[in-house]
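Peer 1: Next up: the structures, one after another.
Computed from the coordinates by the stated procedures, all read-outs in this text should not be read as laboratory data. Because the structure is predicted, anything quoted here is derived from the model rather than measured. Cβ atoms are built from the backbone, for glycine too; each structure is taken alone.
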Structure P
Amino acid sequence: MNPHHQSILRRIRATKPGRGQTTQRPEHLGTARKWYGLKNDQRRQIMLDFCAAHKDLAFDDWLALIDSLYHGDSYEERCAPQTLFRKYPRYRRRLPLAQLDAWLGCLNGWAEVDGTCQTVFSDKDLLADWDGWSALLNSLAGDGDVNKRRAALVLLTAPISQSEDPRILELSLQLIDRLRGDKDKRITKAISWLLRKGIKQHREAIAAYLEANAPALPAIAVRETRKKLATGKK
């Protein structure tokens, strides 16, 4: 285990579990891993404290720490890299996408996937290496691992809401077309999420796509996206 990982794990183990965690128990998170019962804010504070104390962390040490955490035994360890991605943006943009692909293979359950993929990588990250990112997302969408298929969609939820760039919209709709027949709830809910997030920058295009493809889309995606278009709420 990486030495920095060891110190983070000691903090996790020493932190008293948060109250009111009934909605975040393992059975709700989609994971069978060891669970220390920490609230998201508790886990995040541990990682923020680490980042504040290691502002000069070298790129290779950053990579090694994240890799070690992704091979940890607990849910909290596998969600911890989220803060490391956010707090070291200069390193995040140097990250080899093949390495990200490998790390995504270490995740199981919607909460672990979303911890790495939701609001971590921005439109600027994707557009800085569009060919690489589009190839990765297409590969993830065709993967036999449902967690990677969900990742393909969730990775686009922030960029599609941040940018008017048509490439992000077009890729999002292409991946939805590929995955709309997938009956797994992790996918149907992610399709709904991605469509709803697209409304901010691409309202007319999302509305037109929905009406043209409603019969083939998951019912939850049609219902929730129509509600979002009509009321601005989920």
Structure Q
Amino acid sequence: MAPAAEREWVKLFNGVNLDGWTPKITGHPAGENALNTFRVEDGMIKVSYADYPKFEGQYGHLYSNLVYSHYILRMEYRFEGKMMADAPSYVNLNSGVMYHSQSPLSMGLKQSFPVSLEFQFLADEGKGKRSTANVCTPGTNLEIDGKLVTQHIVESTAPTFPAGEWVKIELEVHGDEQVIHRVNGKEVLHYQKPQLDPEGRIEATKQLYAAGAETPLRFGHIALQAEGQGVWFRNIELKPLDD
């Protein structure tokens, strides 16, 4: 295999359709793109709520069909429109990309979020600092400088961006060893040892353990998030790294 610096970027999204991706929306079976939530328009993947009478907790994720372990993922995102009126306030100008995620087929019908780690996307609400590129941990933990971190959100050092601005992000993942978040080419967060939460504080993690999962998270699916706020994704590419 060629050195990482010489490897080419692979397009994960073809700009035409959702081939290679599987939607899973709360309350709907895996593979059903309910209410046309994930749309391909203008060469982008767009999360749209135009066909939703109400949000009603229908959180969505669009999963890569393949799993990945050691790689750099890059893409651009921007927010569009307003959040759904009946969605919880925290989803305002909020989205993200999940990694080391469980598969869509392993999700419960009414499960809202996959067990995974999230590179969180946020934008300015006009209420002060709101950095993007935090890490969220649904059903998982991580370590920073050898110390176990069990809190749900670890903030990055990224700036706060206006809602309509395109933001470039990079997620560098080295299996269960280390993870780096970058925004517009600058490192903003660095942590280690992504892992399942052995305390099983959410039911989905307990179910993964019951199915034979191990605590270290070495690989998983990538998933784009739809949680009640319109958001656009483009230029989604991945570069493999050495194991």
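Peer 1: Out of P, Q, which structure matches 45, 40, 39 when Cα extents along the principal axes in Å is calculated? Mind dumping the intermediate values first?
Peer 2: Details: P: 53, 39, 32; Q: 45, 40, 39.
Source structure: Q.
Peer 1: Distance in nm of label points 7 Å out along Cα→Cβ at positions 130 and 218 computed as 2.8: which structure among P, Q? Write out the running numbers ahead of the final one.
Peer 2: Details: P: 2.8; Q: 4.0.
It was calculated from structure P.
Peer 1: Right, another one. For relative contact order in percent (Cα under 8 Å, 6 or more apart), the calculated result is 30, so let me know which of P, Q that is.
Peer 2: Numbers: P: 14; Q: 30.
Of the options listed, only Q reproduces it.
Peer 1: Assuming 0.90 is FRET efficiency 1/(1 + (r/R0)^6) of positions 90 and 114 (r between Cβ atoms, R0 = 25 Å, to 0.05) as calculated from a single structure, say which of P, Q it is. Please report the intermediate quantities before stating the final value.
Peer 2: Values: P: 0.55; Q: 0.90.
Computing FRET efficiency 1/(1 + (r/R0)^6) of positions 90 and 114 (r between Cβ atoms, R0 = 25 Å, to 0.05) on every structure in P, Q gives 0.90 only for Q.
Peer 1: Of the structures labelled P, Q, which one yields -1000 when helix-only ellipticity at 222 nm (-39500 (n - 2.57) for each DSSP H run of 4 or more, over all residues; to 500) is computed from its coordinates?
Peer 2: On the way: P: -20500; Q: -1000.
Only structure Q yields this read-out.
Peer 1: Name the one structure among P, Q that volume of the Cα convex hull per residue in Å³, for residues 98-201 alone of 85 was derived from. Numbers along the way, then the final one.
Peer 2: On the way: P: 85; Q: 129.
It traces back to P.
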